[in-house]
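Pasting the structures in now, so scroll down.
Each value in this text was obtained by applying a stated rule to the coordinates, not by laboratory testing. Fair warning: this is a prediction, and the values are worked out from it, not measured in the lab. Cβ atoms are built from the backbone, for glycine too; each structure is taken alone.
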Structure I
Amino acid sequence: MKFPKGGSDPASEGTGPQDPGPAVGERPEDERPPLRLMATYGIQHILALYAGVITPPLIMAAAVGLDPVETGLIISAALLVSGLMTLLQTLGVWRFGMRMPLVIGASFIPITAMTSISESSGLPAVFGASIVAGLFGILIAPVMAGLIRFFPPVVTGSVITVLGLVLIPVAVGWITGNSETGVPSDTGLLLGGATLVIILVLSKVLRGVWGRSAILLGLLLGTLLAAALGEVDFGAVGEGPVFSLPTPFYFGPPEFQIAAIITMCIMMIVILAEGMADILAVGAVVGSKVDGRRLADGLRADAATAVIGPLLNSFPGSTFSQNIGLIALNKVKSRYVVAAGAVFLVAMGLFPILGRVVAMIPSPVLGGAGLVLFGSVAAAGIQTLGRVDYEGNQNIVIVAVSLGFGVLSIASPDFFAPFPDWAAMILHSGVVTATASALLLNVFFNVLGFGGEGSVPAQDEPADRR
């Protein structure tokens, strides 16, 4: 959808001559819709990404054992940071932000690594390692922009598939209440199954932006069912302030541990690789040129989230792909629309009570939604692997070995226990082992000339990974 230069509404122009669109030389993403349409389309972007933004902090809260008030705090922080960094990505400040309609939210990629670090050293170690990884990412952003050929679909597809596989046990744990036997209660099974069925039905009957909000609506309806069964504790919602500015380093000053830093720097490489795919995809959807400098500017904004996030009690972020599909659907290419949605996210992040409302969602309800959400991550990885050329090369070996290394920690959680503590912390994350093996094997078989076309990156629109 095109809007006349200056932001006037075509519907209000009567029968007179209409401006055909942006002036010559004006980029499609620089169109300015009327304010009322900016707000409407901006809210659509929030509906498409909200479930993805709040899920990583929910996983971390459960892993660390935070109480409902603290869980609400980090959920609010995730919303606030998502809004602030999306404003940076869409509007740009100096060489940070590529000024395109892109959303940044809490990333799923480092979740398993962060839970491993937090279980052994607490959240301050996670935040310290994230800050260093963010600075590392800012420094290497121009280099990463020039190394895209090292991250073809055979690498990114393998890593994304493993990411989904290692997250699925989290959803199962939510349904079972993380019981030692692994057997869910009757109520847990009912709520998890009902939430899953609700999401499936909504995905079938809803279309457009509402269809993309099926998980969010499923969480809402599943919680209402749980409330009817007396399984929702509303007590914590009224605890704490309704409105509050963030308290920097609420959980203590950051701690800097070498093993944790190495782990998060590896995760940052994967985050930037994912970001490259999304940035190239939005450029194709919008119809705007993305050169190396602009790509690096976008990657710096992604990396900066890992620096700003811990300061405000949140986690590293990455470019989301949900809104790319939404842009392709509604044809609204303006970056100012996404910026309007970011303003709403910032406002929501300043009301911790909203985070506490999310925190009261029963874990079996989260588990039912998580099966779809995390399973879709794995499915997106499989979809990416479907674009790989397997003829006349060793790409099937790269995928096989990377998946094998990626699920080691799932099949045997103590597999790396004999290793030194620092090495065990790094290798315990299946995403780390999958990334390392996929990158090295791709270089060995393809970049060094032993393979076929596997090292050629595809620049198609990425599948919806969250």
Structure II
Amino acid sequence: MIKILRGLIMAFIASSLLITSYAQAEPGDYNFWKTLKHLFDPPNADAPVSTQQAQGMYPLTMHDPSFNDDFEPKDFNTWQKVDVPASTGAMCGNGSPYKFFVYRVPDTSNTIFYFEGGGACWDYESCSGQAGIRGARNPNGIPDDYLSNVHLLDFTNFDNLTTAGVSPLIYTHHPYNQYKTGEWNMVYVPYCTGDIYVGDKTEIYKDKTGQNSDLIWHHNGLRNVQAVTSWVKNNLQKPKQMLAAGCSAGSVGALLNYTKLREDMDVEYGYLIDDSGPLYKAPLDSDNNTQYPSLPLHNEVLHSWTTYTTDGDPNEENPINAIKSFTPGFDSNQLASIYRALSDKFPTDRLGITHFLADGNFSSYSYERFYEDIYNDPDANSRLDKLRQRWQKDTHENLIPLLDQTSNWGYYFPMFRNLNESHCTTIIDLKYGEIAEHGLELEDFLNNIVNHNGGGMIRAYETDKVSDFNNNSNWFYDLIGLFM
């Protein structure tokens, strides 16, 4: 009875909005009467995992009616935890059960898959969460209440600010920066494997000091994504529009998982937003770290997270072989070839990448532990300058030329924001991401990518290295910075 009353209240509240706004409805949106029906009779899955999709490399899994996933189909407009069975192969890095979160709405089929960010790890120090070493989020697994209803202005619950749940992309009713995908169905993919969602290897990491026991770590990200995709197909309606997005490690995960996710979901309109997780050109058979600053990182993580080797069996099930088989044109010797390969495979999709040119976070993961002139520099400002020099070289020489060779990649690279080490343009809000010299705001770029009407791609970067550093913060950022 309570749920019925709640549904009626929701319907009456929604009716005035739907009736006045339906003329501007997008593909995938439902009319008033269908929305009202869904409150009492939620739509069932209309494109469940097929027998064919349950075969091959990294297959999806068929629906298991005997497993209790803890999801209530009629609970709209609230975050729900979804458990997945161990039989899917899903687990966190420490071996604990994997889970994810869904926010379901009754008035649209459109869906965003949001891949959580949170660093990376490839040795004992980083995967164990050792203090003073940049590592990966959630080394102890995912709590059941990990993603509740996040409120940006809830000053009693600052723990929520450490999740990406405060991004306007997935934050329903943002107090001042509402974005349309925050009103879609939302699938939040938590990060607990330290492998940018493409790992498939169990490693035994040894403590170099000999003081602690070996760490058994499951880089299991790719299988976790398949478990999430399987559940969505088996339990929710097929989207008309789909956005894959993320920040930092999550954005690389969205990028490298896009082909299979896009094909498995088989949507009419597909979009990708890669926020602050670029893959720079770095041929694995090169030894020129000066020309390709990201080369040491790429070699390190491929060894730690996958069983792939350049002279290995091309039919072996591993993440790199899988991406190559799913995405013609992807060159396993060149991870950055994914940009052109995705463009060629999905020429009508709209693909976008954004980051700050003064990023001090992802740049640190990319270079700090691989270059002695940075790692051994005792001066923090000098280290940061060296990180930014390599980051900007990589962006201008080893990324933008690749994107310019495609027809449907847009890019947007502002200079600096005084929040989170100038890392991730789409977290907390969409402020201070303007490129004044082009008359552009960050939201202009997002609207250009998530746009079923099509049109030319925005491609812009900032050259002004002064103005952003003079006026690019506020008291709220300063407060939030204490807890991030």
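Check the numbers for percent of Cα pairs over 20 Å apart, for residues 323-386 alone across I, II and tell me which is largest.
I
Out of I, II, which structure matches -8500 when helix-only ellipticity at 222 nm (-39500 (n - 2.57) for each DSSP H run of 4 or more, over all residues; to 500) is calculated?
Comparing all candidates, it corresponds to II.
Among I, II, considering only distance in nm of label points 7 Å out along Cα→Cβ at positions 235 and 379, which has the greatest calculated value?
Evaluating distance in nm of label points 7 Å out along Cα→Cβ at positions 235 and 379 on every structure, the highest lands on II.
Figure out for me which of the structures I, II the number 32 belongs to, where relative contact order in percent (Cα under 8 Å, 6 or more apart) was derived from the coordinates.
I
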